[in-house]
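Structures for review follow.
Where a number appears in this text, it was derived from the coordinates with a stated rule and is not lab data. Predicted model, so just to flag it, every value in this text is computed and none were measured. Cβ atoms are built from the backbone, for glycine too; each structure is taken alone.
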Structure I
Amino acid sequence: MSKTVLVTGGGGYIGSILVQDLLSHGYDVVALDRFFFGKETLAELASNPRLSLVEKDIRDVDESDLEGVNAVCDLAALSNDPSGEIDIDLTYEINYKGRARIARLAKAAGVQRYILSSSCSVYGSGGSNRLDETFPTAPLTTYADSSLKAEESILALADRTFSATALRNATVFGISPRMRFDLVINLMTLHASEKGMITVMGGGRQWRPLVHVRDVARAFRNVIEAAKEQVSGQVFNIGLASFQIRSLAYIVRETLPFLVQIHIAPDDHDKRDYKVRFDKARELIGFDAKISIEDGVREVYEALKLGRVEYTTRTVTVDWYRSILDAKALIDRVELDGRIL
């Protein structure tokens, strides 16, 4: 009998790729999302009889949504650091309390496995250290802090009947149906293609771990398929390798088939700086990231060249969230004035 996986945030940047991956490996999938970025992110999969779409806020999920579910991959969140600062209370409500609640409901409903999508940003500023999962966390943003609080609440639920795991994803890159151009490789490739220039902020000496979106999806599947004793109560860093930002700019430049200038800008306010190790995921769940930075740059460039993706407000997460909140505020004001009943 096929296993059923509930993917919250199933219409998102990682979620839409994870849904594809799970379907292609024989799973039944329930994709639950508010679909702020549109249901078209899953349009190519809509006719698959093993896919169900549920349009719902994770804060409104109840146990009936978890009936018959074997595993939950919880990706629902206000994603990235700038987005988390728009409404701090809302970020904690969704990214921390909302996901902790999903995990509790899953356990109560008899779901066997829960996997949280967390972030390497919980390390904050690790300096020259190569950080593994035992290194002290020091989140510098609301997004990172809410992710860490979710981890702590969820991992505490792990016991002999319920497997809870947190994946600390590196900064993601690559093509997705819910495309994002607020991620460093995707954005550098866009600017190089459209402007012939990449601007590196903050001097470019800061370190970031990177991983392709399809590799992240595979990591989730690896956890679903791993022996419970290998993953329950565990945290895993998920990534390819760590790079200095200025090095990424040169990799992008050398990969593209045209001249690109690089401008190194003065320091900015972003103090995040972390160089991460990924040995634990390799040893315990057999995960090795396979897709290189160069391959990711080439696929984004080809998609731009062929018009399969484009830069819009919708492809910059913080801009799209702001537009939604602005629209809601306008509607609320109009309703308050009595012009809409």
Structure II
Amino acid sequence: MTVTRDDSTDMKNVPRGSDFARLTRELKAAGLLERRRGYYLLRMAVNAVLLAVIAVAFVVLGDSWWQVVTAAVLAVASTQLAFIGHDAGHRQIFRSHRNNDVVGHLHGSLTGISYQWWVAKHNRHHANPNHEDHDPDIEIHALAFSRAQAAEKRGVYSWITKHQAFLFFPLLTAEAIVLRLSGLVALCRRELRTPWREAALQLLPLAVYLTAVFVVLSPLKAVVFIAVHQGLMGVYLGCSFAPNHKGMPIIGEGERLDHLHKQVLTSRNVTGGRWVDALLGGLNHQIEHHLYPHMPRPNLRHAQPVVEDFCLRHGIPYSKTTLRDSYAQVLHHLHDAGAPLRQS
């Protein structure tokens, strides 16, 4: 699937830069680009209390099958921590790069995701969302996001891609493990700066986590605890990311768009109010987030009507839908992308 536009917009004649500058002035005048340190400090305090409650519950319950519930709650808490790490990586919390990095590294360590590796990967995604040759988020061995990608799959990946719409949610159970392993692989390949610090941030918390689980729980319960925690965290993370771009237009080789059109056309917003904001860590306002990655999370919902109205006035397609329908669109797109393999 390549970039598509409605009749009101001609890709070859889009304005370059001026529209985005006007939109930026509107949002800046409304104060929506200002930092919200109080919000983030409160959010981090709530997360810290939640982690403390989980730790106490884990010790009190001991070697019990009720720990499956603890693991599920920990999966939710871990994902909320990952959202804070995401915001720190975009410099949303503090003006200082150093302070943001301290928060990011801490939360990366708590979630098992290498902050340094993830920031580098995520910045490439933001620079070229849904670009066939440059977006790492659509370069996944087991999935194809276009029929051209599906045609390149071989072996077991070909079989998975053929049935990827049905396997998508089950595959998400591995997402947290894949993210953790990707950071460790980057560390082993010496792709990260300050490798000793990165090793300590990734390996020491992992050792503490595994030790606590296997000391408190019997081997079988420990394995189940880890599987539930990591599996549900992977599903939660994947379900937070998938609605944002999957099934939206893909930018093909040689196609060029200015920042405003590139970010709006390849992103999808998810409606639903404050509960969806909290559930998805603000990523449901994906269009606004991609236009202004440094905009603090609580400001995105206020920027959304301004951006949508601006796009309407300038004839730029603005995509938004419900959470349920966003998943339906993702699965339909994956099913279509795998069609060539089912026909062979």
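Worth pointing out:
- Answer label among I, II for the case where Rg and Dmax of the Cα atoms in Å, calculated from the coordinates, equals 19.8, 62: I
- Structure (I, II) behind the derived value 2.0 of distance in nm of label points 7 Å out along Cα→Cβ at positions 245 and 285: II
- Of the structures I, II, the one that -10500 was derived from, the read-out being helix-only ellipticity at 222 nm (-39500 (n - 2.57) for each DSSP H run of 4 or more, over all residues; to 500): I
- Given 25.8 for mean count of other Cβ atoms within 10 Å over residues 165-172, calculated: source structure among I, II: I
- For relative contact order in percent (Cα under 8 Å, 6 or more apart) computed as 18, the structure of I, II it came from: I
- Mean count of other Cβ atoms within 10 Å over residues 117-124 - highest-scoring structure of I, II: I
- With mean count of other Cβ atoms within 10 Å over residues 29-36 derived as 22.6, matching label from I, II: I
- Winner on FRET efficiency 1/(1 + (r/R0)^6) of positions 197 and 317 (r between Cβ atoms, R0 = 41 Å, to 0.05) once structures I, II are ranked, highest first: I
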